[in-house]
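Read through the structures below before going on.
Readers should treat all values here as calculations from the given coordinates under stated rules, not as data from a laboratory. Predicted, not measured: the structure shown is a model, and the values here were computed from it. Cβ atoms are built from the backbone, for glycine too; each structure is taken alone.
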Structure P
Amino acid sequence: MFRKTTLLACAAMVMPIQVHANDLRDALTTRMPDLMALYRDLHAHPELSMQEVRTAKKLAAQMRSLGFAVTEGVGGTGVVAEMRNGSGPIVMLRADMDGLPVTEETGLPFASKVRVTSSSGVESGVMHACGHDTHMTAWIAAAELLAARKDQWSGTLLMIAEPGEEVGLGAKAMLDDGLYTRFPKPDYALAFHDAAQYPAGMIGYSTEYAYANVDSVDILVRGQGGHGAYPHTTKDPIVLASAIVMKLQTLVSREVNPIEPAVVTVGSFHAGTKHNVIPAEAKLQLTVRSYDAETRKLLLDGIARIARGEAVAAGLPEDRMPVVTVLEGSTPAAANTPDFAQEMARLFTARFGAERVKQVPPVMAGEDFGRYRLADPDHIRSLIFWVGGVPQDKYYAAQIGGASLPSLHSALWAPDAEKVVGTAAEALAAAALELMPVGDVAE
């Protein structure tokens with residue numbers, strides 16, 4: 001049993017705190033029925049990465065109606081909406097649009113019934129299991145707030161709707177398609193992500209790394225197949241691949257500094273077709289996570305070295321060495337600009353209260369938002385923060401030993417969309433107003 005003081009502490013975390021009345025919050029309250037209708041529509045009609053045709057058209061139409069100059073088809077299905085409002089800084093707000101190949105099990109009346117068959121022939125449902133529907137709705141809400149308050153800010157507002165975030169391709173595709181040459185390069189870049197580990201309405205932030213380097217690595221282990229009864233006539237790739245898997249565990253435990261976070265996970269091991277046949281190949285699929293560039297290089301170089309070394313030890317000839325491939329779609333770490341993150345945290349705390357704004361640890365998940373800053377790190381200051389989405393009754397129950405909470409990418413993830421959208425939209429709009437005061441001139 002939790003002590004009474006512990007229960008009160010939990011209750012304090014999940015109770016919404018109204019620090020002071022403000023017109024942004026009041027406007028969002030008035031608009032919330034229409035925003036929730038938009039959210040439900042986006043939720044019911046998810047589209048897979050780089051296929052967000054309907055979604056992009058819907059968002060583009062909404063932005064045009066608000067007076068933005070809109071360009072579609074940037075980096076595939078990406079949308080760029082620009083509003084120039086005098087001299088001053090350029091502030092970019094990003095949302096991501098894609099869903100996941102997950103069959104929804106939330107039981108919501110507006111649950112997705114979309115089904116697709118992939119190019120590999122696998123049929124599945126499609127769901128906004130990562131909450132990108134809340135991201136897009138808050139993005140529209142923030143645009144509405146700022147478009148209605150042009151007398152309160154001066155500068156350029158750049159709103160981008162990114163495709164393909166889930167496969168790590170969207171930010172790169174938009175940058176490669178001239179995001180910073182065809183459109184103004186931002187001085188500030190902001191985004192948020194809903195969070196399945198925090199109570200609805202809580203804001204979490206980190207002062208440097210927020211998300212990790214994410215590399216997907218394939219290893220093709222080549223041997224010499226044959227009859228299972230005569231293993232001495234073969235070079236068994238299953239045994240060799242197993243040795244590689246075990247040796248890979250030493251990368252984190254014995255080569256990475258213990259105070260540096262790192263992950264090497266073998267998520268897939270495929271080989272063979274029959275009990276008594278030793279195959280000619282085995283295939284491994286890895287996910288590799290780190291924060292800094294040095295640790296990332298150590299891990300990737302170590303994987304290649306270990307795969308080759310175990311093959312040499314097994315007596316494989318040079319032309320049968322394993323093939324190690326780092327796949328396209330790997331994403332660099334998303335690191336916030338430290339002083340900017342602290343500046344925005346102070347702003348959020350003033351608006352929402354210290355009980356709702358917390359500094360939190362970074363996560364080992366991936367987010368390609370980091371690419372926008374990395375394209376010009378000396379110029380662009382950026383922040384990606386989290387907004388808790390767990391319905392407060394469920395969060396409270398989980399803290400006192402109730403049912404476990406579904407994570408992002410779960411078929412059961414159903415955030416408290418109203419609180420996510422309201423909190424995130426207010427935070428984004430307030431940040432933009434702070435960064436673009438009337439009469440300011442960009443350096």
Structure Q
Amino acid sequence: MHNPLHDSSAAFINNASTTALWLDQIGPITKREALANNSETDIAIVGGGFSGLWTAYYLIRADPSLRVMVIEKDFCGFGASGRNGGWAEGGLSVGPETYAKWSSMDDAMRLVHAMHDSVDEIGRVALSEGIACGYAKGGWIRLARNAAQAKRMRAEMAEPNAHGQLLTAEEARQHANATDVHCGVYSPDCAAIDPARLVRGLADVVEASGVQIVEGTAVSAIEDGVVKTDHGTVRADVIIRATEAYTRDLEGERRTLLPAYSLMVATEQLPDSVFEEIGLAGRPTFSDDRFMVIYGQRTEDNRLAFGGRGVPYLLGSRISPSAETHEGSHALIRETLIELFPVLKDAEFTHRWGGVLGIGRDWVPGLRFDRVTGLGVLGSYVGEGVAAANLAGRTMADLVTGAKTDRSTLPWVGHETRRWEPEPLRWLGVRTSRRILVTADDREFATGKESKLTYKLAQFLKGA
């Protein structure tokens with residue numbers, strides 16, 4: 001039977017811009033100058049995304065006399081920091097129980113509360129520094145859209161450390177009037193932002209504060225107090241690696257973090273009548289509880305920006321620009337959003353784009369600093385890095401300067417995951433895990449029932 005939705009998907013693929021909405025709205029970006037020659041500095045930060053720039057921001061405020069250099073391969077915000085879903089979400093990819101395994105539940109809950117506070121900290125800095133990034137702390141509405149999701153959601157909210165408010169189907173639809181809602185959870189600790197305006201504004205603020213930023217400078221290796229680049233070397237007492245998925249480009253680091261693709265679409269600016277139908281008053285971020293993660297927000301200019309995991313992992317941890325515009329994945333993401341909100345079936349979708357995020361072997365974000373070698377590492381946020389990078393950057397500044405704060409003893413400090421398996425085991429494992437997650441979702445939407453074996457495998461492969 002002919003499906004007109006497929007016809008509109010084809011038109012969308014042909015007509016939509018493949019530049020990230022956020023970067024497209026900024027307009028042409030002029031890169032800062034590259035590293036001119038061999039150089040020395042007190043602190044070299046490799047990576048001009050949120051992790052690197054927040055670290056620089058808090059370092060220079062802690063000690064304005066420090067010589068700090070940020071080294072970026074392309075331009076600040078080129079990677080995930082300028083292309084993500086725009087969620088400053090006060091959570092991490094794993095729950096407090098994971099961190100409590102090597103600390104205590106009290107310490108793990110300190111990390112949870114610190115993550116909640118980081119959402120407000122981003123808003124505070126944006127306001128105080130004049131960074132207009134569309135910050136709106138509207139919270140996060142999670143929807144259960146089949147019986148299996150609802151069962152898990154209710155069980156989760158019965159746990160002693162559960163966070164958020166369990167909602168009936170009617171209450172959940174007051175936030176986001178999606179199809180097939182069984183129940184929901186609302187968490188207040190999330191803000192919608194324009195990530196490119198935030199990261200670009202943060203770079204400007206950092207540079208104006210005395211930090212040197214060099215762009216168009218590719219780093220090939222970090223070793224013994226030296227950063228090797230294609231424009232010379234930088235010697236530094238302290239080197240911070242803040243490269244996330246692009247860590248795979250550094251010598252000896254191919255198996256450190258797994259680059260995984262997440263793709264997004266965005267609609268045209270929508271009339272008020274559409275939002276009267278679907279809700280999202282106050283700009284809460286939204287998702288449902290499928291295993292193959294989806295995420296969306298109402299933008300400051302009344303679009304819907306929506307994404308999900310799409311393109312499978314590429315052999316050898318490759319990062320390919322063509323994968324970021326995968327037509328089949330973008331069509332599926334668009335159709336998923338229309339499935340959630342059928343009123344969008346005639347809306348124009350103006351943008352489609354993608355990017356890579358970094359996943360550690362145990363899916364656990366963390367940071368560490370070795371005072372003897374001067375090497376600091378932070379990241380592995382598994383796609384939840386906008387707020388986590390702020391907390392990690394503040395904490396790294398504490399560790400480097402020796403400040404004794406509550407942050408410096410949080411249980412994610414010092415965490416180091418083991419390396420990913422060599423190929424082709426890595427490729428086989430990741431592809432298999434993806435297939436299991438897709439199968440679990442398909443079964444739950446078709447039958448409303450969990451397959452206990454599939455669910456356990458899916459949770460294991462997600463790192464739980």
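Which structure, out of P, Q, was semi-axes √(5λ) of the Cα gyration tensor in Å calculated from, if the result is 35, 24, 22?
Q
Given that Cα Rg over 2.2 N^0.38 Å, for residues 118-341 alone, derived from a single structure, equals 1.35, which label among P, Q identifies that structure?
Values: P: 1.35; Q: 1.21.
Only one of P, Q returns 1.35 for Cα Rg over 2.2 N^0.38 Å, for residues 118-341 alone, namely P.
Out of P, Q, choose the structure whose coordinates give Kirkwood radius over Cα pairs in Å, for residues 54-157 alone equal to 15.6 when calculated.
P
For distance in nm of label points 7 Å out along Cα→Cβ at positions 238 and 358, find whichever of P, Q sits highest and give me its label. Walk me through the numbers before you get to the answer.
Numbers: P: 4.7; Q: 1.8.
Result for distance in nm of label points 7 Å out along Cα→Cβ at positions 238 and 358 over P, Q: largest is P.
For which of P, Q does FRET efficiency 1/(1 + (r/R0)^6) of positions 126 and 286 (r between Cβ atoms, R0 = 25 Å, to 0.05), calculated from the coordinates, equal 0.45?
For FRET efficiency 1/(1 + (r/R0)^6) of positions 126 and 286 (r between Cβ atoms, R0 = 25 Å, to 0.05), the value 0.45 is produced by structure P.
For which of the structures P, Q does the calculation of distance in nm of label points 7 Å out along Cα→Cβ at positions 22 and 430 return 0.3?
It must be structure P, since only it matches.
One of P, Q was used to calculate FRET efficiency 1/(1 + (r/R0)^6) of positions 86 and 310 (r between Cβ atoms, R0 = 41 Å, to 0.05), giving 0.05; which? Before the final figure, lay out each step's value.
Numbers: P: 0.05; Q: 1.00.
The correct label is P.
Can you tell which of P, Q yields 0.00 when FRET efficiency 1/(1 + (r/R0)^6) of positions 150 and 270 (r between Cβ atoms, R0 = 25 Å, to 0.05) is derived from it?
Traced to structure P.
When you work out distance in nm of label points 7 Å out along Cα→Cβ at positions 134 and 246 for each of the structures P, Q, which one comes out largest?
Top value of distance in nm of label points 7 Å out along Cα→Cβ at positions 134 and 246 goes to structure P.
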